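The structures come next, written out as structure tokens.
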Structure P
């Protein structure tokens, strides 16, 4: 059901995935654009394959290979002129498998993988000089691949490594080690002094060549061990089947009935995206790269009694916006994944003294702002997914919210703790804009930072309360009210203040990034997920708040609720003025606010409209109309289409879900028995249709519900939610 080509005209280095396992260290796919993060990797509109590389990850890349045939005509230039045209007409892509024909060489290239091993199958034309080029010294996506080395160990094995150069996001280098095994003997290994590329040759006898490439960020020995552990056989088709089964088992935890075939295909594509971002960096034996200190070290994850790692260690783009996406989806459907990520985040803390918000290459990149991992971890605890070492986790989280902690750092601020403006937040109750101290990182947008910190403080307060830290609870609850300090009641919008407490002059709430991160003031005014009632009071009451938000949706409808069809388009002077933008995180929760304001009918109406107009297509041209940050937008779409949402990120004691308007007639969610007592949670939407978007009647386990909400425990205890849908509002 998955459509892998979704939005591939608007690609990004880590966006596209084909021959990959869920969260795999190896993310093997063809590259049509090799330079640059944005528009890099597999881009649908480019018709040339420039290599098949194994790492497509947040600020990481590496190990690009290309099957070629060597002839008298191309022998002299093969090291630098090896690209090949291909056609989408001869291409097959499913989760875990990719096949295409390289027109220049008449080679059919098929690729699949395990978690840490890329598996290649090349069918060459008969009686040709078969070879594979290793492009190890190049630019792939966000970083240079340098110091690439390859050596022949035996006729069937090679070892290699390359160094990922630094950039302003990941300022420490990282070595990618790899082991290569072939089923055909390697007759020779050539190196080109000009390009640094390598060419391995095979005999002309057999047309098919199989090649395994195991990678590791710790050593060649561990790369070899990853192959021995995960891919000891040479059965390519079996590996494809195994990958398909692994994907199907995860995707199949949610079964949908009804809607159109396109609706269902788009749903599973969204769910696939929710599970394909964020990659493993630990080896099969638990070794991992630790770059948190002054010098690089190889860390080792704790092992179970059977000698296997208790969890995997992960690379990850920002958790910024995760409170409305993977927090909710993983917590309900994939609790084992959420638990692993919490342990991984805590491993970074144990190694480097800080819980990261976007680690790459074994250390935080400090992407975006705030302590965005706090809601994620608190949600996992409130849902009973993480039950051990809660005091240690609390201490680690609290450190991040205090002076010198991660909350004090702006985006990509590696060497100072000033750009977050935390000292002003603690002294004055808000972060000034502009920051008088100067520029120390990205996203020094004081009004947004104030809103973000206030919400994250509230989530930490919930954990303090759970653990009976009453004094801390009161302290962080008081901080969580700081959002009030950047709300200007005279104009009804959030508004930046300077260090002297004066409102920003000539303020335009529709001006993009005018004190607000990747948003405008109109969009970010609603970023108070922990206290919508308090925000409504500032606006003059719930009715006025509803009227205001509804008017914003009416206006945003003309632009289909997004700032164009890509993240770059948000900078467009007209697009950026939209009052609600579902193409980026700051206002992606807004349609669900109506339920908390006592108007669930408007949540039902607007969410269905957003899904219909913005997130329903199946095309390479569009898909997420913004920035799909490693599964966040995919997760959002799944939740909107299920009609389940958690406005505060599931961080309250009951971890309450707001019930919306599902687009399917029946939804069955298999619950993980290791974590939850119920077997399944089923949603039935009777008389559902494109017109019948309103809930007329609602019952859970044959009992009428008093409002549109259910707790996490009620849902995970199992049962059946029956919604009677209608085209008219039931007040």
Structure Q
């Protein structure tokens, strides 16, 4: 799910209320070094190719998020100071620029040389060295505070820029809004601790005394005398109105210093991260683990404000009826491990999120389950609608705090009534009618013109990716229909879930595009056919990745390939098959297909389950070997320590699960596939008064292979565990060694 442009880094917004129900009480961590001390927000801030991670300051799943205002980590200048960002890795709304000097030097946004930047999940400080200004920042869920110290003997200015909106000064505070998209506004209410001696507007580089500004780069300038040594600001953010932004400020940060907010923010983060305790491993491994877990709390965000929320899905303010409302979730990849992780460590929040999706589906023109729900509405990006997997996964794992019938109707509509064409929100059309009749999306041959209107003008059909993804989505629909007692619908969707078979090429053992006449497209290159991002046939990844995109029926995939031995040979081949071109040429066509080991891509989410597939074919020791190599090589405590677009938890949740030693290969099937834990001891607070424990005896970089295992005292001879055993507070004990025990776990029981 990626955006090809590196978006301008900004500050940010997203909700949870400090002392409200949006924050859930969680278990304290007891180590002398607390979990938040291991978090390195700079990990991955230089990307291998596309979008880096951002060093985000925020509280868990909160409305207000901020990161330094620069294009990426390598930039030597900051562009003002951030106040709020309106979506994950989105552009900033509002900007604050402190300045000392002459008024004719002011600009709507000041660029700063900077140094001594220090950033944690809950705090930020930086020295603007050419301006001689020290900046310190801390935040709550919907409000924040700046303390700015000025060292020069010159007049002091604070420039507040709304970029695209309006601002007003009432003698005590600045209020205003910025229009983002889809008629959505973000509101600001900011109070300086000391009143300025003058307030002006800034337009065309000229100051004019006034209390209002409106339009592009609408700026108000607060002017303080040159003896001013320090200015403290507190502000609140809202998506409802300026009055609510003021209420958020007064509830969360009134009377509190930056130091006060940093202390409470630190406590909040330790409670959240302390849901999982680890023992053993290296300091770098623990840093990678807790940094990955921190990134899993960046989204989605709670936008309830004192019992109300603004929904861009219908443009209305709603009462939340006592349940927090969440948005900003790119479900195309977060269904894989991000949602399943939350089911484990924060099931009540997961229920609230799914309840929010039910509500937003009902608020839209068509009752269609969202795909990319954001602050500004559902952007309907990427392919398929894997949100249905999160519905059945939660239900099968015992979560009941949402309406399954309503969720089913919305999911069914999104798959059967909306077009399957990628990046499109149009109703079903010719392409969808063909799929329903023939069981696959037809491909166009190279150079053949697209004529179907529901295909987005800048996109292509992605026929193999869409066929495989929809088969999985329809399997999920079948499971929900079964839970609801809808036997005929369950049977229909269960049959449709086998549609991946229609594109399987028995000669090559790849999923291969067919034209509308049922003929395989020839000639064909499984690495490079399909154009940019292989989108003519696949999507972001090539055929080697989509060869394994049958999460819901792995035993059948093994059979299609000719049995377990051939299946393993094909898996092995993926990790050894060369790029086929120089890196420059390979990534020029497949920029998302990074983090390569052969044709395997550690950087793109459709690959995440692949290393675990050896478990299903009788060779779990290869799963253990592959995972340790992938984790050690591609996830490191450094600036390039994340191999691809992280997507706010999409890949980080894979790291969290895999470091603990298990992974949800098939969301919707309540079991976990066992890997190789990095740590000797792991304890997971399940949020229900119970704890799941993993003890990996003698685990080390060398001792990565499982010799034997027990689950809650009983011998375990298969490389999987049920969610039921985990949720009951079981204990998995693994004896680890330096050489593979090729007889352990050779029989995998795939449950549905």
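Suppose you compute FRET efficiency 1/(1 + (r/R0)^6) of positions 342 and 382 (r between Cβ atoms, R0 = 25 Å, to 0.05) for every structure in P, Q: which one lands on 1.00? Spell out each step's value before the answer.
On the way: P: 1.00; Q: 0.75.
Among P, Q, the structure yielding 1.00 for FRET efficiency 1/(1 + (r/R0)^6) of positions 342 and 382 (r between Cβ atoms, R0 = 25 Å, to 0.05) is P.
Thinking of P, Q, which structure, once Rg and Dmax of the Cα atoms in Å, for residues 118-261 alone is computed, gives back 15.1, 45? Write out the running numbers ahead of the final one.
Numbers: P: 18.6, 60; Q: 15.1, 45.
Comparing all candidates, it corresponds to Q.
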To test your reading of the models, identify which of P, Q gives 22.0 for mean count of other Cβ atoms within 10 Å over residues 286-293 when calculated. P
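Throughout, read-outs are computed from the coordinates displayed, never taken from laboratory work. In this text, all values refer to a predicted model and were calculated from it rather than measured experimentally. Cβ atoms are built from the backbone, for glycine too; each structure is taken alone.
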